[in-house]
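**Student:** Listed after this line are the structures, all set down as structure tokens.
Nothing in this text is a laboratory measurement; each read-out follows from the coordinates by a stated rule. Note that the structure is a prediction, hence the values are computed from the model and not measured. Cβ atoms are built from the backbone, for glycine too; each structure is taken alone.
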Structure I
Amino acid sequence: MIVEDKYCIANYEQKLDLFSLSPSSKFILYLLKQRGPLKQQEILEKTLLPKRTTAYALKKLQKKNFIKKSKDLIDKRVSVFEIMV
């Protein structure tokens, strides 16, 4: 598997936001970049982070427009997260 470590950052302010993220947020962002869209439960299983930490990191990433949240096509109760940068 080829690993691409580059992010498409629009401006300097967004770059500062990326650097100011917590390590858990950066880890989740990296995981989404490598694995593609994932459900929250899949993120929990792959990172082994606590549910509260994961929820907070996903909320923060979504607020800063690094990821987007959408509903699963099969089960509308489940959210799917995918990277935007």
Structure II
Amino acid sequence: MIAEIVTPDKTVYSGSVTLVSVPGVMGAFEILNNHAPIVSALGKGQIRIVEDNADHSEQLFEVESGIVEVKSNKVNVLIEK
């Protein structure tokens, strides 16, 4: 699936991933391939991305607040900073 993290100023991350973990306001949750469509508010915490490459490298991003939208194997994360 494709994940994209954007701020009002720039795209922070864009790439093919196998997992995205986000800090929802009601608790953290993970998004995997073929996840049901969802829109959720994000709270303070860490976004963890596992990339779809040979070594499944991880990327971590700190977030204060934002929104995540999942639809058709595309994860869009909009964050403030």
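**Student:** Comparing distance in nm of label points 7 Å out along Cα→Cβ at positions 31 and 63 across I, II, which is largest?
**Tutor:** I
**Student:** Out of I, II, which has the highest value for distance in nm of label points 7 Å out along Cα→Cβ at positions 55 and 71?
**Tutor:** Between I, II, the highest calculated value is found for II.
**Student:** Which one of I, II has helix-only ellipticity at 222 nm (-39500 (n - 2.57) for each DSSP H run of 4 or more, over all residues; to 500), as calculated from the coordinates, equal to -14500?
**Tutor:** I
**Student:** Next question, about the same structure. Among the shown structures I, II, from which was the value -0.73, -0.99, -1.09, -1.19 of log10 I(q)/I(0) by the Debye sum over Cα atoms at q = 0.19, 0.22, 0.23, 0.24 Å⁻¹ calculated?
**Tutor:** II
**Student:** Also, I was wondering about something else. Where is distance in nm of label points 7 Å out along Cα→Cβ at positions 15 and 47 largest, in which of I, II?
**Tutor:** Comparing I, II, the top value of distance in nm of label points 7 Å out along Cα→Cβ at positions 15 and 47 belongs to I.
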